[in-house]
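Enquirer: Below you'll find a set of structures to go through.
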Structure P
Amino acid sequence: MSAYVWSVVVSLIVYLVVGGWAGKAVRNVDDYFVAGRNAPTLLIVGTLVASYLSTGLFLGETGFAYDGFPFLMLALSTISVNGSYLGAVFFGRYLRRSEALTIPEFFGKRFDSPGLRQIAGLTTIFGVILYLLGVMQGISVMLSELTHISYELSLIIVWCVFTSFTFYSGSKGVLLTDTIMFLVFGFAAIAGSVFIIHSVGGWQGIIDGLYRMTEKSGIVAWHGHTGEESFLPKAWQSLLWLITLGLVWASVLAVSPWQSGRHLMAKNEQVVIRSGMITTLSLAVIYLLLMPAAASLNLFDADIVQSERAMVWAALNVFPFLLGVLTLSGIFAAGLSSCSTFLSLVGFSLVNDIFVNTNLQERTLLYSRLSILFSSIVALVLALIQPPAIMAIVWFSATLFASSWGPVGFMSIWCRWITKEGAVWGMVLGFLGNLIPAIMNKIGMISLPAFLDPVIFGALFSVAAIYLISKRSTPTEKALQYLEKLTEKGDENLPARESRLTLFTSLFMMLAGASISLFMIINYAGNISSIGAESLSQGDILGGYVLSMLYGLPVIGGGIAGLFCYKKAG
């Protein structure tokens, strides 16, 4: 086997060993579901970033950047990454106070509705299984290409690895392996991007080289490649697309089970706040480097047949040997971490929210492990049947949570008037209002333009249902008492160093955000301005400056949110 294959094999062994070691510490349901609610900031950040940045980023989104939309992805990120700190501040810390084992359990308690708990559990299982399917297929395709073994055998190998340590160690193993994987793929993404950018002459080389690519006109502009043959032919369509999908992914980062559920494991609320801030910064930096680097691969080869394999191609053909090995290991780690996270979510929800039986409480740990194994087998069968469609599956499954969970999640904390009936129908119609148009569009019954995503219909249906039905019903006294308990001041007896660390992190975030915007103004806006006088429109040049100034704002916003929570804690 080649060194590239051995790097993947060794990483698989490491994750199995770490997962096995973590499993020895699992003593009860709290350990298995929420890692004993004692995770520090590093582990929460590691699992938040690792569960979000999977093969969807390293294969799907880098391929999208290679196809001609690197700066459109950065523009989308100026909206989406806000979800990390907003979710922590306005949802995650209250979720931490609930001491629930799963988010569907939280919804059930918040609205005094076992039915809502089961509905949320069902949407979790359906949506997360889809996401798991896309990620499994992504890393299995990559393993197949590297080893030249069949896709089916690669899929089974991948399945065996993440199932084994997730089955045994639960959240404790997922936290540790996610953090290791985050450090691996984070370093690989940054080092690989810096190498590519340096190889083409820095940011000026990127802008000048991509600008001359007539076959992908507009690739250096904020809106990306335009024209009749493009995914988004007009700039205004790109604007609508990035606003819609930016809000979708912000909602995913804020309330999806694989993001907000991580806060249930945090040691305290200050860890939740700091994790939200640092995750925002981590995502902003990775996207800032990786998207332009992926687009710059056009300057090495503009005819990579499958754009989703662009970074794999770079690892094998552009990077120095050691960096190529690290990059492939990083991509594999990103996918594997997401698989373990998604599998644990499905298994936990199945046993805790769907088949709720108080007579089984003494054996819940056993049944939790069995539900993980059952869920994993179902996912494997589906992955073997369904042809790979990595980015399409991942993006669609995420939008299901944005439309069904987003409105209910935030309003569960900030709206006293929302009732269980409103929450139930809001979640159901948000889910179906997205799923049904998406299926109709897929089979050709309707034809929706790229900028009119079905998630828009789902979100509108959800908000309308919540408002109209809640106005015709009354919240139960038990639900209101539960909300009052959640909104009481928490973590009052924390050591002073916890608040000081939050203050330091907040100040650092604001400085980092300002530095990122300045970096973009100099290296992106400045360079397109220097060539724009010849052919780029004034609108494109202005858009470049707007994007550059806005890009660091989410990081600054995270710092401001941290200061707000620091003062509240003081």
Structure Q
Amino acid sequence: MRHLRSSFIKPLSGSIALAFLGLLAGGALFSLGWQSFGESSLFANFDTYVWRITRFTLLQALLSSLLSVAVAIPLARALHASHEFYGRAFILRLFTLPLVLPSLVAILGITAIYGRNGLIACLFNLSGSSFVPNIYGLTGILLAHVFFNMPLAVRLILANLETIPADYWKLSAQLGMGNFARFRLIEWPVIRRNLSGIAGLIFMLCITSFTTVLTLGGGPRATTLEVAIYQALHFDFDLTRAVALTLMQLVLTLSVLALLRFFGRPSEEGFSLQITTKRYDHAKKTERLTNYAIILLGLFFVASPVIGIVASSFMADFTRLLSEAAVWNAIFTSLWLGASSACLSVGLSFALVIAREYSASQTINIKPRPLTRFYQNALETGSGLILVVPPIILGAGWFILLRNFGNPFSFASMMVITVNAAMAMPFAVRLIRPAWDNAAANHNQLCAQLGISGINRLRLIDWPVMRQPAIIAFAFAFALSLGDLGTIALFGSDALTTLPYLLLQRMGSYRTLDAAGLALILGGLCLLLMMIADRAAKSRPYQPCPCKKAG
């Protein structure tokens, strides 16, 4: 009876998770298709304005990808060659910060350094120069995208360099190879193997960028498709225009994902901090100093916006800011929306992972039927396919659909929770799946022999092993949801205001000191969650006590 119940519940849980993802993405796409059906003016909206925005979307993504990769290659080489550099582990850990730092917070830090009243402008002013940097427009977008994506490219390229056998470095030292020869003959073939995948991944991130372009675009001349969708719905309420823009954005994302799949994905070892490759070559003093200079420049570029956030927030009036009911309301709203989204994301991710492992275990010695194979493929790739539809398209599609059932703003909480949960699922699945597969391989046969199943197995066997990855996945999903602006930008109102939405309002009303204070609060909450995840990752995994076996 227990076995029958397990064989029913596990596939059902996976089917529910897939149905959630399918309904979320399918509902948005159905809404857009239904809205465009019969609209004679839809194709008329594919005018010069749409094509100009499309060209700029592609241009800024292409330039951002090229700049990020071009800067990342020498920096990754310098970090790989400088194992003795003091603080190297800290730099690698710092390079994970742009991945989880909310976009609005990072943008405020960037403007504190490179803006009209930033650090660089003050230095030019002190030197007597009249130069005033202009961070808005394409320049600011590229600067922010390089800040977000260059550290990711460094980590991935560094992972590729760590795969080079130690014998290659020993041979290069014996042959007396110089810096350029080592790069051309040893390092470049390894980097080139995954370079297209890394560039494609960054291109995908830039083509779906919303917050960066919304805040640093500077006007119609620097607008991408996602920002234009937001403007068409939020300001103009031009549904036909929004549908045309959304269809164009969907075509672009599908095309980029198809190319990314064709060229291959980058390796994922770049998230590891365990760097063990031994270099036998002894760099000359000039080469070592050059590497140190590159590392310090990279450190300044990544760390300076973070320092700028903290420095600018010192001038904020936190006493007045924390006495405002709107601020506390935004904090509590962000926390409960983020926690709800993280719980939903982790729960659905567990459902997908458990159902996938169970289905694979049932067909390990037999050839699965076509329907079973389709179900297994859906469980395998279901969480990742949601990335095909960016949050702004999900929000736009459901915003249009919910108009038929009442005021779309009354569904704001539900939409923010569900969209953020779906967007965090690919990362949660990546964190949960290896631990669950390993635990299942170790415990399935023993639990079947002892008759342990259901809640008893979860309490005694599975949860002690899965607690650590579950906490990490929850904290990561919480941080992603906490800093999201895409969905709340469409559904946000005075009745539902999160910290990113309130921060955007204060920036729009030129209350920069209040915005800096809110940025510090938001960034502090996200860093706290990342510290919890880091502490959980460092904690020792659960191991049964030997004395219990003896007893």
Structure R
Amino acid sequence: MSAEQARIDEVSTGEAEATAPQEPIPAPATPAAPPMPWWMSLCYILASVMFFLTQGLGLNLALANLTQIQGTIAATTTESAWLSAAYMAPNVSLAIGLVKIRMQYGVRNFAEISIIGFVVASLLNLFVSDLQSAIVVRFLSGIAGAPLSTLGFLYMLEAFPPAKKLTVGVSLAMMNTTLAAPITRLVSPALLDFGEWRGLYTLEMALALLVMPIIYLLPLTAPPRVKVINFGDIGSYLLIAIGFGCLAIILSVGRVYWWLEVPWLGVLLVVCIVTLMLAVLMELNRPTPLIDVRWLLSRENLLLTGILLVFRMIAAEQTSIIMLLYQNIGLLYDQLQTLYWIILSFSIIGGLICAALMNLGYGWQIQFVALIMMATGSFMDSQLTTFTRPDQMYLSQALVAAGAALFLPPSMSIGFRAAFAKGPPYLVTFFVIFLFTQSIGGLVGTAFYGTLVTIREKFHSGVLVEHVLLTDPIVAQRAAQLAAGYGKVIGDSVLLNGEGVALLGLQVTREAYTLAYGDAFFTAGVIALMALACLIIHLVFQAFSARRSDPAPAIASNP
């Protein structure tokens, strides 16, 4: 293999983060590196799964169990929302800086320091005693957890030969990002029984200690180090970190405090806009920018950003609406175990099928099927009632889980190929796209559906209350039936009737929330159908453009 061919292979695999200087004399041909044994590839794949699970559980354990741990840290529902904000504020921007840090200081040093920092942050969780200390520790955990997903991605790519890194490798890596959410719901009941907050984060610390030896036992291929960090990068990164951090806080707590009710949310939004605009202006006037804004705003990248945001909006249906729905009905995680096992199983099945199909060269066809599956599952769930139970949502949630695992890898593969073709500096810009759409996009999806449910609940409550009149004999009879259970402890007939009316009001509110969740599922289905229509239009436009760009066949003339 020639030196030039070796360089092309290195860039195509995503492992090249810097190019070696060209020698004046051509290098002699060197034999290709032997393929990795299958058992070693399996070890790297399992290591990637461990890194993604460690990072994902650290993110989801507190978020999924806020209601259960509020008493442990003496927090209200509104105050506990700051735990999510504290984690996401630093986490959403750190990957941008970590790309260049890894390029300059090496993968090994990057990995060792990252995992030690995460072990320390996990240990601090065991000493949390109140809300203030929990917020501080969650902020540190957000910083320490940022590198783990990068390491998980690198370990998955390491397991495959160059030809399969951006097909099978990317598919399995994206599949791993979907596993932590259902696993969190599966293990949470036992952990809460074990020790509430400390029980949750004892698992995180154990995982951190388990993945620490992986850095030393399974080393990553070390590309050449290149000095890429300059003084201007520090200022640009700080502005981006402040802007993204403010946006993460707004999206995390805005729905709880309500968007227009507290003035400091507006102040944070202004700070977010100003700092990001200053970062853009600074990057446009730098000879070696941290982020190539012009390439970031190219048509292809804007299209990729739109695709990834749509995916996060649809996928948030499974992580946000389902959890809130069954909390409103009154079901606990113990009663949802089978549902989350199905979601986990079909996420894995979808990821494996996507890897196999991408290895055969399929791309947009996978996304086409995935959008149909997610739209179908969402519309099925939109027909729910207060009597809907988890077993009636097995099929619909299996479709959504498999569709989510199928949809993302083809787009990510295209984005990585474009960034690698442009050169290592453009990796940072691509990570901005991926980071914004996945971290910020996930927060946008949660905030959007939460706000939609709140607004639609008020609408349905107003409609239902108009028909709940005590002058209606049926309504009066229902209120009396609800109050009958308290007849032995409440002797006053007026108080007893008031208790019946209050219980009837709770039932009306529950029905209104159920209708609102149905509207949220329906909205997710509409978004999936709109994305499917846009995909078809895009494919037709591409085919038309390709046909017009082909030169017309020349017509032979008679001599």
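Enquirer: Which one of P, Q, R has Rg and Dmax of the Cα atoms in Å, as calculated from the coordinates, equal to 26.5, 114? All intermediate terms of the calculation are to be shown ahead of the outcome.
Expert: Values: P: 22.8, 75; Q: 25.1, 83; R: 26.5, 114.
Label of the source structure: R.
Enquirer: When volume of the Cα convex hull per residue in Å³, for residues 62-341 alone is calculated for each of the structures P, Q, R, which structure yields the highest value? Could you put the intermediate results ahead of the total?
Expert: Values: P: 141; Q: 179; R: 160.
Greatest value across P, Q, R: structure Q.
Enquirer: Shifting gears a bit: Here distance in nm of label points 7 Å out along Cα→Cβ at positions 46 and 478 has been calculated and equals 4.0, so which of P, Q, R was it run on?
Expert: Details: P: 4.0; Q: 4.6; R: 5.7.
Of the options listed, only P reproduces it.
Enquirer: Suppose you compute FRET efficiency 1/(1 + (r/R0)^6) of positions 254 and 446 (r between Cβ atoms, R0 = 30 Å, to 0.05) for every structure in P, Q, R: which one lands on 0.55?
Expert: Among P, Q, R, the structure yielding 0.55 for FRET efficiency 1/(1 + (r/R0)^6) of positions 254 and 446 (r between Cβ atoms, R0 = 30 Å, to 0.05) is P.
Enquirer: Tell me which of P, Q, R gives 19 when you compute relative contact order in percent (Cα under 8 Å, 6 or more apart). Don't jump to the answer; show the numbers that get you there.
Expert: Values: P: 27; Q: 24; R: 19.
Checking each candidate, the match is R.
Since every read-out is calculated from the coordinates, none of them should be taken as a lab result. If you're wondering where the values come from, they're calculated on a predicted model, not measured in any experiment. Cβ atoms are built from the backbone, for glycine too; each structure is taken alone.
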